[in-house]
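Alright, structures below, take your time with them.
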Structure P
Amino acid sequence: MANLKEIRNRIASIGSTMKITSAMKMVSAAKLKKASDAIVQMRPYSNKLTELLQNLSATLDSDDGGVYTKQKEINKVLIVAITSNRGLCGGFNSAVIKHVVSLTETKYAGKEVSILTIGKKGNDILRKEFNIFKFESDLYDHLNFENATPIAVELMDEFAKGSFDQIDLVYNRFKNAATQILTDEQFLPIVPSAEGNQSNTDYIFEPNKAEIVEGLIPKALKIQLYKAIRDSYASEHGARMTAMHKATDNATELRDDLLLAYNKARQAAITNEILEIVGGAEALKS
């Protein structure tokens, strides 16, 4: 009977786990709807603004004040690692962390690399091995453009001062609830359009190029960072919903196996008791 009691305890424990994972799945599904709608609606505007920015940057030179387009010899690099504050979302965070480590060992080997971590999970791991330039975790409490803007402004200021020669963003881009695409994109300096100076004939600058540089480039960079954070936020809930769905399915399968084992053990125990009773009755007859 001790074996039966152990199986019952395991079944009860798995049942409690199923309730938790199922609840977490429903919570993430509700949050995912809002987060995915936000990034899907924002993406066309952000992509078009980035396209304009790249075309504009192809026409700039140092006299135009294009400090954000100036290509430098890469010695000091800042990687912005965007992860989540919470776990239980499969390989969502580990994918970003592993890619950051890979960049430091391959692309930026021998360079002075600093990390700006957005999200506690990334910071908890990366701070053990790398120089953390800054850590942001409160952003997800009230995720909006106004709260993300100071981070983008600080990145632009540090690049303009020469603190870093290149700034990269590493995050998960949202595709759907089951798929997140690991993305590594250059934030600064701005990557010019592949069409080069063709944009000179495509755009008429009004009132003048200098004022457009002063207004459009900072705005586009703020939008680019905010979109990356929004993408990561939607991806987090998609990854967590998928992970909790799989965990619930696995727990259901394990519970069913344990119920079968419990019923078999219980049947065997009852059979043994009947045999003992029959054996005792036959002994009394003789």
Structure Q
Amino acid sequence: MSKAVLGIMGGSGLYDLPGLKEVQSVHVLTPWGEPSAALVTGKLADLPMVFLPRHGNNHTIPPSQINYRANIDAMKRLGVTDLVSISACGSLRTQYPPGHFVIVDQFIDRTFAREKSFFGRGCVAHVAMADPVSPGLSNRVFQAAQMAQIEVSYGGTYLVMEGPQFSTRAESNLYRSWGCDVIGMTNMPEAKLAREAEICYASVAMITDYDCWHDDHSDVDIPEILRVMRANVEKAKNLIMHLAKNFPKHHEPCPIGSDRALETAIITPPQDRDPVLLAKLDAIAGRVLKKREEETSPS
């Protein structure tokens, strides 16, 4: 059983993780380019942790220009087994007011300008995404939010838009008609890449506003969003502390196989795989590729 390493992907407003011990700033080189910032490693409640602000330390990177592949690859290289995404989101439901948290369990991906896979020509893989988050990890996050006395709901669909602009009113109402619950700009392709990297993934949507659909509330207002965001970030830090205190020291196998997603996903036969791409996949798919080589090598 492998050691558990908890990764936190900080969204808007969450740029540091107070309380970490044995802190180090690590610059990770990846075959996909530079991560959003140096990754911060340390221990919280004696649990190994890795933290990365996805927009950079001073929010200099817009959603469409985040190097999602480099971020996930770097997390994998530092041994992260479980990754919790913290994101500022708009609400598409009356029951999720600003300040409420939603533990997301589904996504609709409407992004179009991002690299969405580590695989490609020369090594094709298709991972299952019917259940895009790990239920075991999500349950732990939900329990931590409850212990932190946060108003929280479990389950919801996150509409991921390209951005950086907010929705039109017609778009907002369309997404509501689709059954979406929250709207944001960053959890895709992050969740897909985490699955390809065999990292368990959970998502926390911190509600900042009602987007622009709600007749009784003003349209998206940046100063008000920032005010709510600051309060949400303090809640998120409290959630993370409770999560770390009660997190298992050894990685728990994912009940839906998030941590084994590549077992049957790689379609290209070994003799036809591009060695250049395989070299870039050393961290992401090394476990499976090495296993396949051992199985096919002559005894």
Structure R
Amino acid sequence: MLDNFNDYYAPALKEKNVLHNLNNKNYKLYRGDVCDLELLEQIFDENKIDCVLHLAARAGVRPSLENPLEYVKTNIQGTACILEIMKKYKVKKLVFASSSSVYGNCSAEKFSEDLKVSEPISPYAATKSACEQIIYTYSKLYEIQALCLRFFTVYGPRQRPDLAIRKFIDLIEADKPIPVYGDGSTMRDYTFIDDIVDGIIAAINYDKTLYEIINLGGGSPVTLSRMIETIEKVLNKKARINKLPMQPGDVNKTVSDITKAKELLSYFPKTTFETGIRKFIDWRKNEIF
């Protein structure tokens, strides 16, 4: 594993997230930047690698509006560095974490992989779309089998503290108001982390075609209002609402069409939204790492 443990959120939380792996003989941690070609070369020299799981990215839609150059560097240049090293060491399998944000403010009833994604509304989304394209290029030129997985609003244990579900739970429990952007009708296709992991494992084992883009979603979109109501129900506590205008870069809805994931990966999400919230809150109470 390679991670630079940057300060986008508290590095101590990131350290805690990997602590349980450190005594596993099959786990090796490298600290550094994905754009560091010398370090990447060292990693590929020291290990027998037959598949790269590329989850590295500068995360966050709204922060990407404030510092777009960092997103271009880490997300696009970092991906190109990984592809160059894979080419050099003849590693022929890549699974890449893309994002539902590439669909922008899509008006389709469901977002399928064949929709046009040339109108992203944040630098973060634009970098993910660009990565899909450069991965396609390397896949075709150097016969790298690549699967780009478009994740739809992942939540669950170890979720980033800046994301809505974790932030809302923490604020409600502390009797502080939660920031609600818009009228509560915005919709997200929340996907529990266990289901995402199942999809990733299936993608690693997939060997039928050279290049694919595949949605990994929960299959049942949830409005912002329902999300808050579900958290209130599980916590048995009412939220204090601070209504705010919609933010630049936010999309109105994400609704995944997971037909392709079902067909190619036998991907069938198992965790309902309320069950996922209950599991997440149980984890938060016990800090199970």
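Read-outs throughout are calculated quantities, based only on the coordinates presented, and are distinct from any laboratory measurement. Just so it is clear, the structure is predicted and the values come from calculations on it, not from any experiment.
A few remarks follow.
- Which entry (P, Q, R) yields the derived value 21, 31, 19, 15, 14, 0 for P(r) over Cα pairs in 10 Å bins from 0, in percent, for residues 205-244 alone: R
- Structure responsible for -9000, with helix-only ellipticity at 222 nm (-39500 (n - 2.57) for each DSSP H run of 4 or more, over all residues; to 500) calculated and labels P, Q, R on offer: Q
- Relative contact order in percent (Cα under 8 Å, 6 or more apart) derived as 20 - corresponding label from P, Q, R: R
- Per mean projected area of the Cα convex hull in nm², the highest-valued of structures P, Q, R: P
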